[in-house]
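No lab work stands behind these numbers, since they all come straight from the coordinates. Keep in mind that what you see is a predicted model, and the values were worked out from it rather than measured. Cβ atoms are built from the backbone, for glycine too; each structure is taken alone.
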Structure I
Amino acid sequence: MILPLKKQVCSLKLAKKLKELGVEQGSFWWWVKVKRFSDKYELEYNPKALSELRCSAYTVAELSILLPCKVTSSKVPKNKLYYYRIEVQKGVWVGIQNRIEVNAKAEMLILLIERGLMKL
């Protein structure tokens, strides 16, 4: 089964947060504002919109590159949640869970940046 595009990229909310935190904007897909004073966004490839009207809609693969290599993941079959954890210090783990894999990875990246555990 092929996932719809909106489930293959991080949510608009998470994409905006990543941009706000200073994550480099460079993705295959972009969330682009339909009109300058609108709240509606659409997914586009290689948009020509001004940078303030768009943000990167990262894929799982793109987020995997941005995350540190020590991230482990598993899918819990019972509740269909993806669970990601990273060892931030020896024996100290931080975890995130989400039903959509790409959003779980975006949340992990946000958490690491906000806690000062990762520098851009």
Structure II
Amino acid sequence: MEWMFTILTSSILQKRRLDRLHRDGKRIICYFSAGSFENWRVDSYKFPYDTLGEELDGWDGERWLDIRDRRVREIMRSRLDLAKSKGCDAVEPDNMDGYTNSTGFNLTYRDQLKYNIFIA
């Protein structure tokens, strides 16, 4: 079985393309950042300013998120729903280790675990 790795954005991720890949016997893993804001994503306007933390080192336009905030979770739920509706076989949520970084928020191991379970 072959796997295809693609970026989860509505402008790139077209259901008919994924359907074609599935017909060819491929499985698709859709990537998205679940722990950081990226100012180039089509849904970036949805993130309230007070949920944005410190910038990620080496990544212009990317900032840590307050993963405890219900509004962040609602956006991530929409991203997961999009992946499901497009036919992704799995997701690869990135930046799921905020509690080990300088996020600008006082995130604990417990906060991160609760968020990771939510994303799972």
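Values for this structure:
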read-out: Test item: relative contact order in percent (Cα under 8 Å, 6 or more apart) calculated as 25, pick one of I, II; value: I
read-out: Highest-scoring label, criterion being distance in nm of label points 7 Å out along Cα→Cβ at positions 60 and 84, among I, II; value: II
read-out: Test item: distance in nm of label points 7 Å out along Cα→Cβ at positions 92 and 108 calculated as 1.9, pick one of I, II; value: I
read-out: At a computed -7500 (helix-only ellipticity at 222 nm (-39500 (n - 2.57) for each DSSP H run of 4 or more, over all residues; to 500)), which of I, II; value: I
